[in-house]
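Participant: Below you'll find the structures, each written out as structure tokens.
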Structure I
Amino acid sequence: MHHFHYRASRLYCEDVPLSAIAETVGTPCYVYSKATLSRHYQAFDSAFAGSPHLVCFSAKANTSKAILNLLGSLGSGLDIVSGGELHRGLSAGIPASRIVYSGVGKTASEMDMALSAGILMFNVESFEELHLLNERALRLGKRAPVSLRVNPDVDPLTHPYISTGLKKNKFGVDKERALAAYLAALELPGIEIRGIDFHIGSQITNLSPFVDAVDAVTALLRDLKRHGIEVRFLDVGGGLGITYGDETPPLPADYVEAVKNALANLPVTLIVEPGRAIVGNAGILLTRVLYRKEGSSKEFVIVDSGMNDLLRPSIYGAFHAIWPVSAREGAPFTADVVGPICESGDFLAKDRQMQPVAPGDLLAVMSAGAYGFSMSSNYNSRPRAAEVMVSGDRFVIVRERESYEDLTRGETVFPG
């Protein structure tokens, strides 16, 4: 469900025509719907009604300060994977007590930053990390609250680059070694055991991998209890997919119900970390057609946004629907939609059947709210796009377009 729709052949975000945003802000730019973001967060939160829980938005999907602030005001916590994301979350007003810190490569300085802030817990991913965290906590006179990220060896049935719960993946502690890791943590004076964590992947459209992962982890929960280790939190990660094209992912309510049923009323507070499922369909990339180019074997629609603005098609072969902002009459045609980057891998769509377009027309690249701006770069020395949030009939620039001066800010030349 999202709030991008046509009125009299013109594409709107909520009550604002996208053409008006392009006239004011220029292109390329990201446009987010506040109503969609709120609705998607509440779909998860309300699904837990009556059960202890915390929804922690996965910051890596989109770190826009405006989005983090909105979700925080609705009660969301944050799942982070870097010190930078911790800084962004705190600056957006999300309390440290609602922040969990995941990721396999936390540095000592990042640990110190999170310990000083007083986050809810660290999702620890290795024995080595556990011992370093113990040292940093003792150095600061604190105890580090932890859950161990368990790798349940479950196939999430998704793209291999975004699968994280198999033994061959770099994430988490193998389930066969998890009990030993908890027993080791119990002996460390700077560590406070709070929970168990798992995360098996992203863009998952089937409930069975989630259920299999919960089953594996609940067996560990019972083993821990037999050893006198009580945990308060079970962090089931995120990964619920969205509709980009013809996918039919489960609804948040169905996902939450399946997880709760698999838990069989174990007395824990559930933490869930949706990212894409909240923000993916809440945002689009607005771009303008520069040229239509007739090649010898195919046609190209060349637009003013490229792989530096939206990397997913190039890196994953990901599908994004592309809608005309103002519909034209005429026969559909097939083309590659490509950008200005000097790479053959710079494309937004391949062999796509499209409605008629001409130079100057605006296109909306749909479902771009997740891993769009957050993965963007300055490749080819292109300033990063502006970000806009729409609420009803108003829109606000929530991140200004970078300037050429921004590209060289902080740089210098070797003296002499």
Structure II
Amino acid sequence: MFHYSGADLYCEDVPLADIAARVGTPAYVYSSKIVLDNYSAYHEAFADLPHTVCYAVKANSSLAILALLAKAGAGFDIVSGGELFRVLEAGGDPSKVVFSGVGKTADEVEYALENGIHSFNCESDAELELIDALAARRGVRAGFSVRVNPDVDPVTHPYISTGLSEHKFGIPIGEAPAVYERARRLTNLSAEGVSCHIGSQILDPSPILEAVDKVIALAGTLRGAGFAIRHLDLGGGLGVAYRPGEQTPPIRDFIQSLHARLRASGLCIMVEPGRSIVGPAGVLLTRVLYRKKSGSKEFVVVDAAMNDLIRPSLYRAHHEIIPLRRRNLPEITADVVGPVCETGDFLARERRMANVFPGDFLAVCTAGAYGFVLSSNYNSRPRAPEVLVEGAASRVIRQRETHADLVRGESL
């Protein structure tokens, strides 16, 4: 849905230069059609298999994005009380919410119980005991899954790999039956599922398939021991193409490759995709401020910075950077850098890119996931606005912050 028509870059039917001129830069822009198409790819690929697609809110928690998905029937995977608040504000169904995360607080668990979420993905005996005690106080039974760590290497960036025994997430799969047995005495808990998530930005699905086989086997063992396991939570993790020509597993093909083994399990399936739904749906618009040379080094200085999109600095992540208006000029090789007072403030290094000049607009591509949600006010920079495109219409779904917003809540 991001495409050139003539010389101009469009999102759906809207020229991105029009949005940049209207709301200023930097600014995030999202395609509603891409979001919904990617969600539908998951939902439709499961066909008649009982399932729930729980969008991972941490990837992009904009209320308008959540509302789009809620209206489409999505469930939600949350990792904080604040994310649950956002889901509820956006009209999400709490009975389709799963609460993941290694460090849930008592207040967050209380809030989730109060709102009747579907279940908790638990990561320790202590967490199970806390949820049991708080559920007893309310006179309810809380559904839970133990998040197991299958010790599978997802072959991804080490910061977003979660399935090895050295990581903080989950319980070693070999220890999981004993954890479920100890949970039998917790009378306000109901062991309803098994959960697993091995990492993010996975381009080769074979590690996920290996983990799925291990989790299905564990579920069979638990059912044989008398636990009423009803669902498997397989997490998310499918990657998206950040570089030209990068091969990614098509969503439908990946889910269909699981059909036979999932159908044989007889269980309801939950998945928690985030990046693969919203990643390709967003771009970060930025304006060229200056061109600068330092010896043989070329710099393109733009008004977006690491506080707007930290992925290149944090992960050395690659994002394509393309002009909103194409010209027939030779390409250049340059570092694309921002105004923040850090050498690590860059969006690209030694990038072969379009020849651009001060005042030109650029799009930083595939920025719909882990873009705005990781942004900050570092250097006292107001956070960018967000814009949602729906066909030929666009609307601001988050206003640009003001200087007054920077000090809201502070006192002298």
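Participant: Which of the displayed structures (I, II) returns the greatest value of distance in nm of label points 7 Å out along Cα→Cβ at positions 174 and 310 on calculation?
Facilitator: With respect to distance in nm of label points 7 Å out along Cα→Cβ at positions 174 and 310, the highest-scoring structure among I, II is I.
Participant: Now a separate question. Taking 4.7 as the value of distance in nm of label points 7 Å out along Cα→Cβ at positions 150 and 286 derived from one of the structures shown (I, II), identify that structure.
Facilitator: I
Participant: Between I, II, which one scores greatest on mean count of other Cβ atoms within 10 Å over residues 22-29?
Facilitator: Across I, II, mean count of other Cβ atoms within 10 Å over residues 22-29 peaks for II.
Participant: To test your reading of the models, identify which of I, II gives 21.9 for mean projected area of the Cα convex hull in nm² when calculated.
Facilitator: This value belongs to structure II.
Just so you know, all these numbers are worked out from the coordinates, no wet-lab data involved. It should be emphasised that the depicted structure is a prediction, and the values quoted were computed from it without experimental measurement. Cβ atoms are built from the backbone, for glycine too; each structure is taken alone.
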